[in-house]
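Novice: There are structures below to look over.
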Structure I
Amino acid sequence: MKPVAIVTGASRGIGRGIAIELARTHQVIGTFRGNLEAAESLRAETGCDVLASDISSAKDRALLIETVRGRYGRLDLLVNNAGITQRVRADVLEAGEVSFDEIVGTNLKGPHFLTQLAARWMLEQGSGRIAFITSISAYAASVNRAEYCMSKAALSMSVALWAARLAPHGIPVFEIRPGVIRTDMIKTVESLYEERIANGLVPQRRMGEPADIARAVRAIADGLLDYAAGQVLNLDGGFHLRTL
């Protein structure tokens with residue numbers, strides 16, 4: 001039987017790229033929240049199992065793990081990818097609590113507590129790997145995306161906590177920090193980012209693609225980074241570099 005991987009938010013963007021890559025070697029269960037058409041096209045393209053799941057919901061998280069356990073009996077890799085950004089970008093002076101609660105529920109609470117369920121299962125079976133997709137927004141402040149930045153900064157700490165807790169049990173946990181990646185999430189500001197990248201925002205002078213992130217997940221899935229528990233992988237074209 002193939003190893004089993006859950007990829008949350010797999011129907012589009014980075015998650016889709018990861019699911020397509022992992023489907024070559026794994027039985028992938030890809031979650032989606034609202035775009036059934038995109039999820040069905042992923043199933044048709046890759047043979048992935050697709051499940052509707054809102055990871056901000058405790059009920060949905062429990063049902064996801066219960067369903068995977070019932071169908072496949074094991075879990076070898078969890079990729080916490082699902083995330084959302086603001087419906088409307090608003091200055092930190094104006095941004096409200098409704099947006100904050102929505103962002104934090106999906107981007108932080110959801111993956112943190114899904115990992116709790118997965119980690120208990122992996123401890124029971126004696127193996128597994130976990131990857132979190134965070135963002136350069138974990139440390140790069142954007143004053144019109146405050147709640148997004150805070151959710152990703154806190155998620156980075158969640159990674160560290162789970163990595164420290166699970167490393168002694170041979171379950172490595174990793175953080176992948178994408179930079180500016182060409183997805184639906186940045187569609188409205190893509191041309192602005194392209195211009196800034198051309199002017200030096202990203203040292204490698206190109207926007208990232210979902211496949212760039214998928215290759216890092218591949219290395220994790222194949223066990224190539226098993227002695228790097230808690231490692232932060234900056235997949236950002238060098239954005240994180242500080243130069244004079």
Structure II
Amino acid sequence: MVSRKKTRGILLAIVLLACFIAGLIFNTVSYKPHYPKEQAKIYLYGEKHGKQHAYDKEFEAWKKLYDEQGLRDLFVEQPYFTAQFLNMWMKAEDDTILEQVYADLEGTLAHVPEHFDFYKQIKEQCPDTVFHGTDVGHQYFSTGERYLDYALKAFGEDSEEYRRTKDNIAQAVKYYENDDNAYRENAMVQNFVKEYDSLGKDAVIMGIYGNQHCDPRKKDDSGKVDCMARQLLAQYGDVIQYENVMKIR
């Protein structure tokens with residue numbers, strides 16, 4: 001006769017094995033790429049922030065699209081004003097602007113040397129890249145205030161540049177008031193659509209975001225709204241190609 005203690009051990013082993021198998025299945029389903037039925041116009045790459053593997057694969061993907069398909073517009077999980085600074089830096093002779101933007105990221109997952117080097121690599125090998133920032137205005141108290149001051153002096157208080165920067169800052173203030181991830185997700189979609197539509201109906205772009213924003217079959221982290229990619233799928237149809245760069249070898 002099998003002892004009660006041994007029976008419990010066998011049952012525990014079965015439960016653990018079942019959990020392991022379920023985890024493998026979930027992992028496979030969760031990170032299954034999405035390839036559109038139509039021709040891709042929006043290439044989304046989901047990352048884990050701050051990881052060398054992510055930057056390596058993202059640069060590899062961007063370089064290929066840049067060289068082979070002539071893409072120039074790179075959407076990033078950065079505020080509008082941060083991307084504008086990056087575009088200024090792309091035309092600058094030194095790295096002062098990039099160094100300031102990078103310093104402002106201290107305390108975040110993006111404040112790693114690999115991230116800095118990723119941008120340097122883009123400038124060196126893909127010099128015509130144009131960055132589009134579509135997140136709420138993180139670092140509004142540093143990068144944001146600095147760009148707002150620049151926009152005021154360069155374009156004036158009534159300019160579109162100044163207004164967009166103020167609006168992006170206001171988005172961040174509202175988001176951080178309640179740590180409202182559903183609000184942020186919807187704001188990211190709104191910002192993405194504004195940028196994408198400004199490029200024209202035939203635009204083809206690549207985007208780099210945290211993986212939770214990129215799978216066109218999923219809800220956002222809060223579970224309250226569709227994630228960014230799923231909302232974009234509803235907006236533009238099946239033109240999104242999604243891959244999780246952490247799963248690309």
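Each value in this text was obtained by applying a stated rule to the coordinates, not by laboratory testing. Keep in mind that what you see is a predicted model, and the values were worked out from it rather than measured. Cβ atoms are built from the backbone, for glycine too; each structure is taken alone.
Novice: Computing log10 I(q)/I(0) by the Debye sum over Cα atoms at q = 0.27, 0.32 Å⁻¹, for residues 102-149 alone gives -1.00, -1.16 for which of I, II?
Specialist: Source structure for this number: I.
Novice: Given structures I, II, which gives the highest value for relative contact order in percent (Cα under 8 Å, 6 or more apart)?
Specialist: Ranking I, II on relative contact order in percent (Cα under 8 Å, 6 or more apart), first place is II.
Novice: Taking mean count of other Cβ atoms within 10 Å over residues 126-133 as the quantity of interest, name the structure among I, II where it is greatest.
Specialist: Across I, II, mean count of other Cβ atoms within 10 Å over residues 126-133 peaks for I.
Novice: Consider the structures I, II: one of them gives -13000 for helix-only ellipticity at 222 nm (-39500 (n - 2.57) for each DSSP H run of 4 or more, over all residues; to 500) as calculated from the coordinates. Say which.
Specialist: It was calculated from structure I.
Novice: Between I, II, which one scores greatest on distance in nm of label points 7 Å out along Cα→Cβ at positions 94 and 222?
Specialist: Going through I, II one by one, distance in nm of label points 7 Å out along Cα→Cβ at positions 94 and 222 peaks for structure I.
Novice: A value of 26 was derived for percent of Cα pairs over 32 Å apart; which structure in I, II was it taken from?
Specialist: Attributed to the structure labelled II.
Novice: Shifting gears a bit: Using distance in nm of label points 7 Å out along Cα→Cβ at positions 54 and 206 as the calculated read-out, with 1.6 as its value, let me know the right label among I, II.
Specialist: It traces back to II.
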